[in-house]
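Colleague: Several structures are given next for inspection.
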Structure 1
């Protein structure tokens, strides 16, 4: 919602100020389709040329996320803590039973309690792989911790590819606007014998290209790239919360302490209170 409001406010202020200052929208509207075709088409073509299909698809998903917000909500953080509590408790009490859950999470009674988490296959796979490593009795706990950190680092970097691609597009748009403006000037020079009022309108249309390139770069694509990065960084806290539980467990801390350490690492806006987590865990035990 904030993104939509920001775009609307930007357009109203920019074009409203232009009209109030005595500017004529007819010149912009006449040139806009052609300039947008040149600048937008070149930007999209460069984007496709410079990125693989995985990044292109991911960027489209990132643009959807801009308007939907981060995937993980406050309730998901509470659910994750409950899930990790059950898994860590199983690893302490019955490693054989835990193995059955992590080998087939789709049919696991534990994972099925949390359908939103189970729906994220990459995240579930990360949990299962790490707990499988814990059961393999590595030489020391730091090996498992290092494996987890490297995998999280790789996943985080991959999830930022869309933001980087959008930022590269934003950086290129002003130059593409100049390209469109130069083409407009070339067109104008071919009509140098026209009356001044006609030449003025043609020059104004050419300058629309420069305006459009700068406007799209700094008022739309650049802010979108920044928002995508914010969302992916916030979602990374969800992965970090899982890491805190497992690393704390590797160091032989009590399960309740592992959960509390992770709870405090959650971002403030999504962090469940101590009593909320305690009540949820008590409800699990009662069930």
Structure 2
């Protein structure tokens, strides 16, 4: 089956028999109905988003100072338009809730670039924060703390490997405060967070430590055996992934120290040693420490 976007037909590629004479275009709208229609290929409007304080549905008055025909405005009309822009900007944040959203989602936009997060995680974070605002949990509490807690919950829900320490460091608040807000959201919003899989964290640690594909495959086998034996419950996923990578590197003849693995995973060397000992004893692995 071949679909022709210009004619709106769907037909057989072998015999040319037309199945549908008119099909709906599912692509974005790109007509602008302006004088420079062939040069201006912009969309008719941006998509709505929960990560914007007004969900992207507000009016925006442009700064071109030109009328519909492209002629420049007079001096008196420029003054009028400037005042209209001022009042339009003020009218968008005339309530305390909207000012709160603007500040919170501003923090969210900054931390998105620092942690290299996807748009889906940001949308989920904004949804959780809006639910907390509706429940009245924001009043009297730190906005960055609740944003960081909502972001960590969104990362856990989407299985994005980001630790609580990373989130707190990037948003520049104490880890204790983020964990307090996280427990509050779990209790008040009645959310269930999935257990983080250490296999999801393995590739990131291996990239930070500069380990090869052979070491990653060996660590994957170790973690799968540990999951089958149910010995990973209650332990840090980053620590388990780091320990499995260290054991695999030693088995495959690669020289790497526990300090390098600890720095790549954000875990102390003592924790790496304890997890290595637990994996060695449970899986009956023969590994000599380096």
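Please treat every number below as a calculation from the coordinates, not as lab data. All figures in this text were calculated on a predicted structure; none of them were measured in a lab. Cβ atoms are built from the backbone, for glycine too; each structure is taken alone.
Colleague: Where does the value 29 come from, among 1, 2, when relative contact order in percent (Cα under 8 Å, 6 or more apart) is the thing being computed? Don't jump to the answer; show the numbers that get you there.
Modeller: Numbers: 1: 29; 2: 9.
Comparing all candidates, it corresponds to 1.
Colleague: While we're here: Just checking, which of 1, 2 has the largest value of mean count of other Cβ atoms within 10 Å over residues 143-150? Before the final figure, lay out the partial values.
Modeller: Numbers: 1: 15.4; 2: 24.4.
Checked 1, 2; max of mean count of other Cβ atoms within 10 Å over residues 143-150 sits with 2.
Colleague: Further, regarding this structure: Tell me which structure, out of 1, 2, gives 64 once percent of Cα pairs over 23 Å apart is calculated. Please report the intermediate quantities before stating the final value.
Modeller: Values: 1: 64; 2: 69.
Among 1, 2, the structure yielding 64 for percent of Cα pairs over 23 Å apart is 1.
Colleague: Between 1, 2, which one scores greatest on distance in nm of label points 7 Å out along Cα→Cβ at positions 199 and 223?
Modeller: Working: 1: 3.9; 2: 0.8.
Across 1, 2, distance in nm of label points 7 Å out along Cα→Cβ at positions 199 and 223 peaks for 1.
Colleague: Something else about it: If semi-axes √(5λ) of the Cα gyration tensor in Å, for residues 15-182 alone is computed to be 38, 28, 14, which of 1, 2 is the source? Before the final figure, lay out each step's value.
Modeller: Working: 1: 50, 19, 13; 2: 38, 28, 14.
Clearly, the read-out refers to 2.
Colleague: Still on this model: Could you tell me which structure in 1, 2 was used to calculate helix-only ellipticity at 222 nm (-39500 (n - 2.57) for each DSSP H run of 4 or more, over all residues; to 500) as -17500? All intermediate terms of the calculation are to be shown ahead of the outcome.
Modeller: On the way: 1: -27000; 2: -17500.
That value comes from structure 2.
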